[in-house]
1. Going by mean count of other Cβ atoms within 10 Å over residues 145-152, which of structures I, II comes out largest?
2. As an exercise: Cα extents along the principal axes in Å, for residues 169-296 alone, calculated from one structure in I, II, equals 59, 32, 30. Which structure is it?
3. Supply the structure label, taken from I, II, corresponding to helix-only ellipticity at 222 nm (-39500 (n - 2.57) for each DSSP H run of 4 or more, over all residues; to 500) with the calculated value -25000.
4. Which one of I, II has volume of the Cα convex hull per residue in Å³, as calculated from the coordinates, equal to 159?
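Each value in this text was obtained by applying a stated rule to the coordinates, not by laboratory testing. On a predicted model such as this, the values are computed, not experimentally measured, just so you know. Cβ atoms are built from the backbone, for glycine too; each structure is taken alone.
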Structure I
Amino acid sequence: MYKKTLYVALALCLAACNSGQKEVEHQLSVSGTIDGAAGKYLKIIDMTKSGFLPDSILIGDSGRFAFSQKSAEPKDFVLYIEPENNIRVLPCPDEQLMLTATYPNVAETFEVAGSPESERLARLLRKHHQSNAMLDTLNQYYMSHQLDRNIAQIVADVRSKSDSVYRTDRQFHEQFITENPGSLASYVALSSKLGLRTNLFNIQDDFKYFEMVDTALMNRYDTIAITTMLSRYVSQERAMQTMRPKRGGQISVGDTMPDIALSNPYGDTIRVSNLKAKYLLVSFWGSWCRPCRESHPELRKVFRTYRYRGFDIYSVALERSLDDWKNTIREDRLIWVNHVSELNYMDSKVARQLGIDAVPFNLLIDENRVVLAKNLTPAQLDAKLAELLK
């Protein structure tokens, strides 16, 4: 959001995928029944093609649907009636995948047969869907108790339980990948997201898992679109590792930070040197970064405590999407006004200039841009400002 399959079946599938006999015309088919969905349209996205534009087929009166495709390699299909309630399948050539589900809880109820890789992936997706459902429940509980007197304890409890859900889901994915490195389902596992668009894996911190899956898939079938996409991604990261400075940045305490001038969400330029704060936290973060977002409630408290005593925050978001950035500022109630971004993710020129290759990362500077401390937690920042502004 799971039955062990025979490796013989997977081997036969891979043999079909790798067949070099041009005279053989391979075809895969997907059919099934979605109870309660008669008359609706099933959208189909082929993730192995660029563009991700969906096709549509009408679901019959009895909830039946079917489609087939000529293909000499595996496919990665996302199927949905509503985008937030989707199914993902990995049929190989010459397979006849059968799917059953009940509308509207399609992601919770679907079952697959006839495709070993899809059955393996279904086991992964069901566990992942349960984790996301638990996070949704915790979030709803928090939202309905925001006005309670013991809100601090509620926040702590929700955060602790959310952390437990995250750790459990992450461990499940790690074990799945380790046990199935040559499975196409492990390729999907590497891109899994949990909760607020949080990636379970990122290639910099979890390179060994990406490399493990890449090596195993290349040994099984080295010419299909899925494998070549992953291999290109891993090769790029491997090359970047030779050029990337040590985590934590090149800039040190006592250095003078270069001036920064970046655009806010409305296109206005905000320059660090124009800000009048005695002490400024230059914070690098992203809407996709779970530790960043978890720190926001405490960081907001620190800002409220010292905002009228000469403290301010300059937030540099490493983002791809303007909408994700603006939505997160609103959702996390980031009440300071100095929000900027280059909207080019980890290719940020400013981050590269400072030697920053991971977030969260921050620098506490004085009015002359001299670095007083770096990589402070909210609690450490609170203590440091109390010392400076006593």
Structure II
Amino acid sequence: MTIYSYKAINNLGETEEGLRDAPDEAQLVAMLQADGYIPIKVVPASSRPFWQFLGQQGKLSGKDVLLFTGELATLLESGLPLDRSLLVLMDLTEDNGQFSKMIAKVLEKVKSGTSLADALESQSGVFTKFYLNMVRAGEAGGSLGEVLARLASYLESSQELKDTVSTALIYPAILLVMSLASLFIMLTFVVPQFTEMFASAGKELPVSTQIVVGVAEWLQSYWWLVIGSIIGITGFMRQQLADPVRKKVWDGWFLKVPLFGSILVNKETANISRTLGTLLGNGVSIVSALVIVRETVDNLVVAEAIGDTEDQIKQGRHIADALLEKAIFPKMATQMIKMGEETGRLEEMLLRVAGLYDKQLRVAIQRMLALLEPALIITLGLMIGGIIVSILLAILSVNDLAF
């Protein structure tokens, strides 16, 4: 599958842009036409100019999807029919025009006889395949409200984990930005104030001062190059990660990075276990569940391992043995899954694994931050202190003072 960028006109006559994966351009055009769109432009996402990736955002946030799922589950379980529930939700979200507009499109398709899963799938890029398959299974089993409640619980756990990570990274990010800003101000505004004095003294400066003055002069002349490099690298990385082939290479490297790699493994283990356990609890077969799980995994190396596991299960192997052979997932997780298979409590054990690795992920992040914060403070403190000392040494040298 390749990710394509498309521009199309919807049935309301409005122009929409987005990303969607498809085997080729022709099939994507057919998919858009089947959804009621008139395609205007379809190009591989990796061929877009890198700067277009800088402002790229999803249509709806994870919190919006969580709100939609939880509210819809509550309305359905209270006895309201699906179309009436969607209408109530549309009224409740009228302050969020984009969200309300999406619900209106879903309601229109449901009223025309389309299933909820198909109506949600037509909102490309909003709902995952895991989400859609859960809804489809709930509709088939006549327990849509119950399934949506499970989905809301799943999404809430996932969102809570994301919020924990984001919150934990706020302080180091602020610390890094403020420290770099202080460093930049010192080199571009403070140091040049002393440069003229040193030049008029006509005396050779200490080596450390020469280095600081040289860096300051370079920054004054080429500050735009620093900003341009940051923007360029950011755009380049987004473009790289949009191409499946290059993304797989980066994903493999990310897993090998000390400390950061273990955090990624814990994150994927928790995500895979929770998704698989939720699907099995909803009556989805193990092979079908693994197909869906593979689509929800961000890391392509891990996704390939899931795909290989799926093939081995079709040949009669146990899931735990197949995962253990890949040596990507933690041994503790695979052993717990094996116990679940042997005792016939695989769904329950998978959810336990998810809870366990959620906790381990939080602990790993706290440890990383415990190392990162003092490292940032010490490194940047030494750099700023070094600038101050080099200026003081130059002042003492100019005044012919000695220690």
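1. Numbers: I: 9.9; II: 20.6.
Structure II gives the largest value of mean count of other Cβ atoms within 10 Å over residues 145-152 among I, II.
2. Numbers: I: 59, 32, 30; II: 83, 29, 21.
Answer for the origin of the read-out: I.
3. Values: I: -13000; II: -25000.
It was calculated from structure II.
4. On the way: I: 159; II: 187.
So the calculation was done on I.
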